[in-house]
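What follows is a group of structures, each given as structure tokens.
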Structure 1
Amino acid sequence: MTAADIPVPKGMRYDERRQFLLPQGLVARHLPSHPLFPRPKRTSQAVAFDEMSGNTTLGVHMSQVAPGGMKPGHRHLDEAVFYIVSGHGWSELKQSDDAPVQRVDWKAGDMLSIPANAWHQHFNGSADEPALQLAFKNTRLLRKLFGSRDFVYANEFRLADRYNDEDDYWDSRTELADGYIAQNRIADVANVPLRDAPDAGRLVSMEKYRMGGHLMLDVVAVELGRKGHVKAHRHLVEEALLAVKGHFRTLIWHENGREELIEWGEGDILFPPLNSWHQHFARGHEPVRYVAVRNVFLNRAFGLDDHEMGTVLPDRYPDVLEPDLDRDLPPRA
């Protein structure tokens, strides 16, 4: 049976060229049991959440590694991190063509980076159960900027400053001056310790990660205590919020008058629209947690730091309209 033989569920479409099922809307639910369509080019089944909330630069897709199976080894220049939705297995990676492969093991609940343009291949560690990987990437932005698939998937440039086959690459953890943690593998992200963040809201703790040396993909783990909430905020970013523990109530609104109240929880993924106001509230009697992955390329381009992400675009209108050339100028050398 091929994808063409399977009826497309309401609220989704199928992209024949990319071989992806594409849901629409603000939230996708129950990722462990979410519908998948065949993707023969990767010998897999998959679904892509690329078009959620009108996104155009943040790529998010979930793919299956068959029981006892593997995915084809490949490289891609785009930045990528992935979360293990279910199952267990390992990945083999290397930067230099001549280097021995490094093996990194993963299980459900772990999060790992894929170093930009490093060769890698994924393997399922179970002979009986499939594994599901949820990948976050900035591929769509690079494709728009350069108009070439080969630029992303057949580029000979190696970013050795981000990954150079270091022996401790998967175990290192470094606190950076900007408050981020440089870490390339986060085991059991639903339960890893987080730091108190009182400025972010009531009973909030969080950790901000820079994984794989990525410059555009930010990863933030956020926990809310019982009856906790984050402050209302908005970002100049496309983002995906993956619930990894507990249940939430989120209010989303925009200056155009649109307002939505979304109930969502563990196993769901929410996509607040770009620059819309939103606020998250904890439900239930236990702490709740989500992981946010953001494409912050606009902030990088405009030189905005993390505390300025919740604003409109900066006012660049100059005070001086043109240089004053009526005064005496020094002679040319």
Structure 2
Amino acid sequence: MLILAKSALALMVSFIITVVFGIILLPLLKKLKARQTVSIFLSNIHKKKQGVPTMGGLIFIIPTIISTIILLLLNKIEFSSNLFLILFIFLSYALLGFIDDMIKIKRQNNIGLTEIQKLIGQIIIAILFFIIFINTGHDTILEIHTLGIKLNMGWFYGLFILFMLVASSNAVNITDGLDGLAGSLSAIAFLAFGIISFGTTWITGSEDIGIFCFILVGSLLGFLIYNTYPAKVIMGDTGSLALGATLAVIAILTSHEITLVVVAGVFVIETLTCIIQMIAGRYFGKKIFLMAPLHHHFEKLGWHEVNIVKLFLVFGIFFSVAGVVFSVWI
């Protein structure tokens, strides 16, 4: 019961700090003219989003760090190498996204870092992570506990980590296209990984990893007050890249890399629709979807974005529950 009380405290503290911080930061973003520029491909359906403040990821990133520090000072959680690795990825990808958003704001369009520039940044962060990962006593074994599979990948595990970080961060980034969609799906996914972390008792600081997940859930719930339809602020790449990469690193540290594919099922589907659309267009000259990713396809069909978000949340909850069952109970 103590761990549940700590988790509830973590969620409550981060939620309150985020709500208050949002009240302070939102006017500042408006004053700095940190405005969203809608893509020309979406100008007809997202006209109202033009000029909405962006870089809103700061609203939950900074309170998450503050809440973590408060709980560390209160001795409610312990600082471990695993918690350091999570914070390193969380802040590194947030910084990368922040640079991307700043370039978009300066240019007053939706073109920030090039794909190559962003990939180089992600590779550098992944290499630094892998170096720290290896030097803090972690092994390079891919283990699927439920299926009894154990595979020593050696240095290939570094490439696997790079793929996970890049794929997960970009998947959340792709999904961040409707008010409240990426934030609410991420909150559900981190809630699932919080529960999963409590079950990985053989991992150093597993309870602290779980509590960090609850801290982030509380921050995301606070952020959603400002981000649900009609959104007063957009999380931007600052938030989406940080969330996706952090999901990946928690899956890596808890040895639930494959479980991530289940828990992040909606993010995976959104990414696959983009890949399918690209392949179909480039090699067959056809469009499978009216527009990719999938949430835009539903918009083109005439669905209101609130109804699309509701539908995706139902599947997000289903996939997260399935991930918990797969990794903890079975």
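Matching task: 3.7 is the computed value of distance in nm of label points 7 Å out along Cα→Cβ at positions 69 and 301. Pick the structure from 1, 2. Only one of 1, 2 returns 3.7 for distance in nm of label points 7 Å out along Cα→Cβ at positions 69 and 301, namely 1. Quick check: 34 is what I get for percent of Cα pairs over 31 Å apart, calculated from one of 1, 2. Which structure matches? Source structure: 1. In this comparison of 1, 2, the computed figure 3.0 for distance in nm of label points 7 Å out along Cα→Cβ at positions 149 and 317 is attributed to 2. 1.9 is what came out when distance in nm of label points 7 Å out along Cα→Cβ at positions 13 and 269 was calculated for one structure; which of 1, 2 is it? Matching structure: 1. To which of 1, 2 does the computed value -23500 (helix-only ellipticity at 222 nm (-39500 (n - 2.57) for each DSSP H run of 4 or more, over all residues; to 500)) belong? Source structure for this number: 2.
State the single structure among 1, 2 that was used to calculate relative contact order in percent (Cα under 8 Å, 6 or more apart), giving 26. The value was obtained from structure 2.
Structures 1, 2 were compared on mean count of other Cβ atoms within 10 Å over residues 237-244, and the highest value belongs to 2.
Readers should treat all values here as calculations from the given coordinates under stated rules, not as data from a laboratory. Not measured: the values here are computed from a predicted model. Cβ atoms are built from the backbone, for glycine too; each structure is taken alone.
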